[in-house]
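None of the figures in this text is laboratory data; all of them are computed from the coordinates on show. Keep in mind that this is a model prediction, so the values were computed, not measured. Cβ atoms are built from the backbone, for glycine too; each structure is taken alone.
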Structure 1
Amino acid sequence: MQEKFTVLKWGNNLSTGLNWQNEQHKTLVEQINKLVNQEDDTLDDILEFTKYYTATHFRDEEAMMVHYDYPALDAHIEEHGFFVNSMQEIFKENQKDKIKIRKILTELSAWLMWHIKNSDKEQADWLIKNTNIKNHQPTEFYEELENYRRNN
């Protein structure tokens, strides 16, 4: 039996103060650890789920930021774009090189931890301090986000 490798570990140091965001971050951490430890025959399924879940998570964060006029919105969206582009690189490499995939995932994991601890924490702190975000769910603002994306 192969030893399991943990790239990311969820802890209170990653908590942003927003329950919906924390739950989504926990799922992303679990998925990246699964990707690192995957068997070849399950890689496609795990990659597909991670790609879908990441898109959903980023949409939720961006919907809240657009609705509440978060001042660092554009920079935050740009960071999300980096992660999405990295995931696309993993998809391309999937058929080629499993060792390279693990290297990319390790780098991506370090970036994700930095992003949660810094950008997401800063965003959540601002939203909690300046809005009534705890009374809302991201899905309430999807239409507003789509309008923002069309116009920017």
Structure 2
Amino acid sequence: MAASTGYTNGTLIGMFIETTSGGTTTKTKFANARTNDFEMTSDMIDASNKDSAGWKEFIAGLHAATMTCDGIMEEDGSVGSGSESAEDLLARAIANTPVTVVLGSGIVGDLKLSMQALFSSFSLSSPNNDVSTFSVKLQVTGAVTVGKFV
């Protein structure tokens, strides 16, 4: 399949946990996701001084990134082994160890963001007469790699 062209339909973009075992890399998608968000920020260091002519001056500092995913809760047994269920994500959050997360369409040639991240929060919402939903927030640790799916 060729790389996507034109505007990107948000439905195509998924959040995946990437694992490697015995030289084989596997990506498992967050199940039943409704939204995936990625935000990168950069610290701005105030370098203003008496020679700044009344204007603030800044230099770039450290980068940071977070990701969030909201989805519909589905019991682990019905999700299947090809996806990360809400229960799987909760287990990863409890384990408190970094995971490799990939964000993108999975289509060869399309944008691929890869990073190590820690689960910083997990929430479950169960309103009356509505579907139960989950939400996870991940804190990126280290650099974000910008590449293409191959």
Structure 3
Amino acid sequence: MRAEVGVYGAGMELAPVVIDRLVEEARRAQKAAYAPYSGFPVGAAVLTEDGRVFRGCNVENSSFGLTVCAERNAVAAAVVAGARPIAVAVVANGTAVAPCGACRQVLAEFAAAMPVILSTATGDGRELTSLDALLPGAFVFTRPQGANGS
């Protein structure tokens, strides 16, 4: 998997030990998930450009639209700490699952070709892919010429 920038260098592959660390941190996050409605706990871990790892878990709400996914919570934790994600691992029960469309778009804000590691909670199923493979044609805001930002 290729990282975008920072400690790992542009285009440098993520070492297996880094991938293992991200998956383990996502597993730890999954254990904290609040999923009383779906019964589907998800954990995520993002690697940032400076080498730190931030975790997130899904937090469900009885008003389903207010549920926040693990990936977006991990991104938010990184941003609050002043860091920017360059890779993500996602852990779920049963089968490895990709981030939802909203999470893909949020991740694309930081690195369109971000490495994405998908794993089961038991680790018996692991898939390595990239965000640009999961979200071709991601939306990119371009301020109209002459717009003043108001």
For this session: Tell me which of 1, 2, 3 gives 25 when you compute relative contact order in percent (Cα under 8 Å, 6 or more apart).
Result: 2
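65, 43, 34 is what came out when Cα extents along the principal axes in Å was calculated for one structure; which of 1, 2, 3 is it?
Going label by label, the one that fits is 2.
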Exercise. Which structure, out of 1, 2, 3, was semi-axes √(5λ) of the Cα gyration tensor in Å, for residues 37-76 alone calculated from, if the result is 24, 10, 5?
Worked result: 3
For this session: Name the one structure among 1, 2, 3 that helix-only ellipticity at 222 nm (-39500 (n - 2.57) for each DSSP H run of 4 or more, over all residues; to 500) of -2500 was derived from.
Result: 2
Seminar exercise, completed: distance in nm of label points 7 Å out along Cα→Cβ at positions 53 and 101: greatest across 1, 2, 3 for structure 2
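Quick one: distance in nm of label points 7 Å out along Cα→Cβ at positions 85 and 109 came out at 3.8 when computed from one of 1, 2, 3, so which one is it?
2
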